[in-house]
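J.: What follows is a group of structures, each given as structure tokens.
Taken together, the values in this text are just the output of simple stated rules run on the coordinates, not laboratory data. Owing to the predicted nature of the structure, the values given are computational and were not obtained by experimental measurement. Cβ atoms are built from the backbone, for glycine too; each structure is taken alone.
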Structure I
Amino acid sequence: MKAALWGGDTSKLTDPKPGTNYAAVLRIDPISDGMVKGLGGLLVALAGYSLLLPGVAWALLGVFWLLRGMPGSFADYRTAALQFELIDGMVATHLAIGSLVVLCMYIMRYVHQRHPRWLCSVQPGFRWRYAVVCALVSVAVLNGVYWVSRANDMPTWQASDHLGWWLLAIVLTAPLQAAGEEFLFRGYLLQISGMISRSPWLAVAISATIFAAMHGTQNIPLFVDRMGFGLIAGALVVTTGGLEAAVAAHVINNVFAFGYAAAAGGVAQARALQVSTWQTTGWNLLAYALTAVVCWWIGRRMRVSVAAPQPPKAK
């Protein structure tokens, strides 16, 4: 019996077939044999998204409210916090979304009998060196395109109260929020979609559509922006064999987006964003695409695995 962080006997966990791409990691032939597990896992994921997220967020807010000395009613405090008028709300929300990483890994382990490392990449496991390089690329490309796009319309800085605390909270928790979304949408949901399609690109399209739709009320340019990000990130996952580049790009995008918003005094406005313009969407999609191309090229140079490895030869 093999001991594991995830508990129980891991000796019965199965691996995907050698040569399997990331989208097909959960596929079982014939497809009908895996549909029961697929449906069960999907229901657990959706229930977790609907129940775990608000449950964790509300529990954390309850603790923060007590630590603040219970100012006013909890209902009023919670409303203000979840609108990101308070740092507490952003921290609670980001940590709640970050819990999706653990949820998805446990679904892999206990529903699909796959080791959670297959959710990270086809190596398998999380390739940290590649992720760090992609993060550095994302810092340069995403910020470079942003400042070029604002050359004739420079932002007005009006720092939020307690800017230092806001920035610290953003740096510490925004990466968890971005990772949670990637592990769910570009990770588990993409692999679930890959169970029913021989084409990884259909799985990418399905996961991107769900990702954009679940961001709530938004106008068409903003939906296209998020849909485009989902498609580009999903394509990057398939062509690099793992989540690292997508997670890195998403982390950097969110850290700087919230950081700039805090410096401009508009974290609550960034949280409530429902309207964008085609010009902004165009610049954003350009930034996402350039980041993806460079990360893909670096992945090729680093020879990251894009398919499940062959089993070791018997000696």
Structure II
Amino acid sequence: MPSGSGELPKAKGRYVASGVSLDLAEELARRAGIPFDRAEAAALSGHLYETCFAAIVKALGLDPDAVAFSPEVFGLTKTFIVADPDGGAAAGRILFDETFDLWLFALSHYSTIAAFAPIDDAGFFSLLEKMKRGLLLLARPTTRPRVLEDLRPELETHPECLNVSGGMARALMVFVLCHEIAHGRLGHLDQPEGPEIELEADREAARMFLAIVARGEALRHSPIYIDPKLTGVPVILPRWLALFEQRVEALTGRPAERAGHPDPDRRAEATAVLLRPRMGETATVLLNALESGIDDFHRAMAAGH
């Protein structure tokens, strides 16, 4: 989302990997059969987002000086672009709140469990409660510790879902950053905020995202590698936004404020039109399953659960 003010919110610091988090990551990787280098993970945690952003810029052949990037904890749980207050980046400065990454990952894991894990009704409704709290992290960044507390047992119980949920969260982060890059490149910082420029940025982001997917094996060892089976996952992001709106309305009795964003269902459909023609059979099956799991959440919430 663009903001032409050029005013940066005050940064509150950065998150870095602790010994406890590295222990958990190592154990989960072992159980999921995923290679894990503890020293490399610890070192990467200090500059992960900068590395990802630089890889996106390089993969797309963009001018590395055109858009600046600031990953911090701003207390906002979102990603947006402003006019660069330093004046050095002509296409703006992207502000990436690191809590937003947790939002992406938690919802990716819960959605993957709902789509693919065999759970009974009690397990589903327990997962639903965690999903509802995870959704609200978007508006309540101070609930981060509770979301982490909710997430840990689901990681330990369903490590088999990590191959999908981890890749999904990474793909969504790439798409979100492409969306903000698109705002800057399309000159949206000089335009009033509104649904149409968001949809225009989505279209350009989808083009960039597909270009990165198409790089395939050339990016295999890059932090932005996207398995072609995950080509459709950007469609899931507005599906979550629809669930977020549903949850906010259930709590407040009032429709959620969209702050210039389009209707989430319209956004999901528009993104699907762009991505589905480029998806293989497995990617289509995976996206359909994820959407089915999200529909289960929607129906349960609509029924008052």
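J.: Between I, II, which one scores greatest on mean count of other Cβ atoms within 10 Å over residues 108-115?
T.: Biggest value here belongs to II.
J.: Give the label, chosen from I, II, of the structure having the highest value of FRET efficiency 1/(1 + (r/R0)^6) of positions 212 and 252 (r between Cβ atoms, R0 = 30 Å, to 0.05). Mind showing how you got there, number by number?
T.: Working: I: 0.90; II: 0.20.
Largest value of FRET efficiency 1/(1 + (r/R0)^6) of positions 212 and 252 (r between Cβ atoms, R0 = 30 Å, to 0.05): I.
J.: Given a value of 2.3 for distance in nm of label points 7 Å out along Cα→Cβ at positions 20 and 44, point me to the structure among I, II it was derived from.
T.: II
J.: Then there's this: Identify the structure, out of I, II, from whose coordinates Rg/Rh (Cα atoms, Kirkwood Rh) was calculated to give 0.94.
T.: For Rg/Rh (Cα atoms, Kirkwood Rh), the value 0.94 is produced by structure II.
J.: Of the structures labelled I, II, one was used to calculate relative contact order in percent (Cα under 8 Å, 6 or more apart), giving 28. Name it. Before the final figure, lay out each step's value.
T.: Values: I: 28; II: 20.
It must be structure I, since only it matches.
J.: 0.50 is what came out when FRET efficiency 1/(1 + (r/R0)^6) of positions 84 and 204 (r between Cβ atoms, R0 = 30 Å, to 0.05) was calculated for one structure; which of I, II is it?
T.: Answer by label: I.
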